[in-house]
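Listed next: structures, encoded as structure tokens.
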Structure I
Amino acid sequence: MIPLGDENPTRSKPVVTIALLIICCLIYLWQLSLGQEGQRAIYALGVIPASLLEGRALPVSLQWVSPEMTVITSMFLHGGFLHLAGNMLYLWIFGDNIEDILGKVAFVLFYLACGIIAVFTQAIPEPDSTIPMIGASGAISGILGAYVVFFPKHKVRVAIPFGFFIQILRLPAYVVLLFWFIFQFISSIGAGTGGGVAFRAHIGGFIAGLVLGPVVAVLTKRLRKTTESN
């Protein structure tokens with residue numbers, strides 16, 4: 001099930017969503033420009049649980065930023081074109097509406113918070129892992145969680161392959177995103193940090209979005225009312 005777009009117009013231009021998309025793409029192009037040295041960037045800027053949680057020192061040549069800072073830098077790196085394209089597709093389809101309802105600044109904080117929670121959800125079960133974790137999917141999973149809360153019945157166009165044929169359907173967002181969540185949950189069983197997809201990060205980010213989305217929305221509305229009254 002591949003989402004193609006949603007039927008949910010926004011009231012304002014999704015400046016932050018577009019900026020995040022551009023930044024991720026530019027950083028991926030920078031990774032490609034490094035050639036074989038690109039792997040070094042992944043180890044230096046990706047989250048390595050053993051370094052973050054157990055204080056294991058990296059070689060000096062990989063100490064570009066602190067282990068704590070990699071929690072942020074890792075969100076803007078990707079392991080390949082399909083990894084990038086999949087994340088940017090979901091960000092483009094669902095990010096604009098969450099940005100619209102939360103506001104620009106709050107959306108940035110929400111995005112980063114979901115990404116951070118996703119990192120620790122993946123890392124804590126295997127704190128001694130030396131495999132770097134990268135990608136925006138944890139933060140974007142938070143957007144999906146918030147979307148389910150705010151827009152559960154809005155229609156999402158999806159492509160469903162049937163052999164050589166592709167069926168285009170319009171489904172409620174909660175059906176599409178809960179199907180996505182169930183797939184992540186099933187895939188996470190037995191999956192660790194030994195390479196591949198960080199399914200636990202997706203689950204952690206999604207749940208963070210479910211919880212933080214409404215909280216941030218309430219706080220943002222209160223802040224706006226306070227500002228307007230002054």
Structure II
Amino acid sequence: MVVHPDDRCTNPDGTGMDELLHLGPRTCGLTADGPSVLVTGTYQVSGAVSRRLLDGLPSALVVPAVDIRCRVAEVALFEIGVEEPGQQVILDRLLDVMLVSALRAWFTRPGANDPGWYRALADPVVGPALGLLHEDPAYPWTVGLLAEKVGSSSRAAFARRFRTTVGEGPMSYLTSWRICLAADRLRDTTDTVDAVARRVGYANAFALSVAFKRECGVNPTAFRRG
């Protein structure tokens with residue numbers, strides 16, 4: 001059978017099989033007590049911010065259960081069989097935990113192509129700096145202010161450590177992060193370009209347009225139209 005992203009099951013020729021395989025709430029299969037259980041979950045992923053993670057992952061990956069430290073899959077299987085209020089909320093959260101746990105395990109494997117920003121999150125100096133940039137990208141950050149906020153006594157040493165760990169300097173990273181956020185807001189909202197600019201840390205639409213075209217090759221209006 002073919003299991004589609006929206007959890008539909010069909011024969012290879014496209015003929016629907018949902019009614020034939022339906023075994024109860026959120027469950028389908030050949031037999032109710034089959035030897036294998038497949039739990040599926042999907043995320044609707046799009047946009048520049050999500051792309052920063054997806055670019056560091058292969059198109060398909062497998063993480064053995066032994067590599068995941070928490071037993072979230074067992075909890076999820078138990079919850080699937082429960083019909084009580086709040087079940088969907090719990091399942092959604094368990095899927096989040098399962099995903100993050102799998103990504104952690106994947107990126108710690110030898111030879112994993114983990115992005116620089118992912119490795120940097122564990123750094124006692126650079127990690128908190130990234131947290132500040134992510135939490136408030138519109139703030140007028142400088143290298144010196146970031147160094148001060150994370151307790152680094154040397155602006156130059158902080159900048160060097162950031163570049164070595166992340167792969168680019170603090171202000172370059174901030175610019176790319178702001179452009180990612182702006183791109184997603186241009187696509188997902190009807191905010192004016194000026195409003196988007198101010199939200200992500202630019203003084204006006206013109207300033208955002210200059211930075212956006214430098215990073216993306218088109219101006220914000222053309223990006224939104226496309």
Structure III
Amino acid sequence: MGGIHKILHSLGDTTVLHQVLRSFCQCESIAGLVVICRKQDIDEFQRSIAEIEDELHQPVTVTAGGETRQQSVQNGVSALPFDAAYIAVHDGARPLIRPADIEHVIADARISGAATLGVPVKDTIKLVQDGIIKETPERALLWQTQTPQVFRLNLYRQAMQLAAEQGKDYTDDCQLMEALGVPVTMTEGAYSNIKLTTPDDFAVAEALLRLNEEEESNG
């Protein structure tokens with residue numbers, strides 16, 4: 001993003017962070033929110049959250065992350081209330097998450113103990129090594145994983161402990177549960193739940209927001 005902080009970047013009539021918080025605060029299943037950011041950004045994040053404090057119906061805590069995603073989520077877990085039963089881990093760079101999809105994946109996690117949002121891949125995927133196609137996996141079996149990823153908290157803590165003992169540092173939270181031997185349910189989400197990575201992604205997100213607004217205005 002050329003040095004631009006994408007989570008605090010403007011999107012529609014607000015910011016990426018505000019979009020995410022508003023979506024989660026519309027969910028009855030969400031009891032509280034923990035926002036994880038770099039230590040040097042905490043004050044800026046707190047000021048940004050204070051701008052929409054009147055709209056938020058759940059408490060929001062801001063805490064510093066770690067050097068990796070796994071360490072950051074672990075810091076977030078440490079900031080949870082002692083009586084929390086489940087954790088929903090979400091990428092702040094996915095501002096178009098729909099509240100209904102959040103509730104669906106939480107409902108699946110309550111049944112199985114672990115669930116993630118995702119969508120079937122649209123393209124044929126190739127396994128490539130040294131520039132040569134080695135394998136073509138069956139497309140019907142392939143899904144693109146999204147967030148939130150929801151886990152029963154006691155299972156997640158066990159998975160974090162196992163990863164620490166094995167010296168593993170995963171980039172996807174479902175991998176923690178897979179390593180623990182816990183089946184993870186795939187909950188079908190929406191293709192609009194994109195992750196903002198490049199400036200082009202912001203243009204797509206703006207277009208999707210306008211489309212949603214038009215659909216809502218038309219009933």
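Read-outs throughout are calculated quantities, based only on the coordinates presented, and are distinct from any laboratory measurement. Keep in mind that this is a model prediction, so the values were computed, not measured. Cβ atoms are built from the backbone, for glycine too; each structure is taken alone.
Quick one: relative contact order in percent (Cα under 8 Å, 6 or more apart) came out at 13 when computed from one of I, II, III, so which one is it? This figure was derived from II.
Where does the value 11.9 come from, among I, II, III, when Kirkwood radius over Cα pairs in Å, for residues 9-48 alone is the thing being computed? Computed on structure I. Source structure of the calculated read-out (mean count of other Cβ atoms within 10 Å over residues 41-48, 15.4) within I, II, III: III.
Out of I, II, III, choose the structure whose coordinates give helix-only ellipticity at 222 nm (-39500 (n - 2.57) for each DSSP H run of 4 or more, over all residues; to 500) equal to -12000 when calculated. Checking each candidate, the match is III.
One of I, II, III was used to compute distance in nm of label points 7 Å out along Cα→Cβ at positions 105 and 145, and the result was 2.4. Which label is that? Source structure: I.
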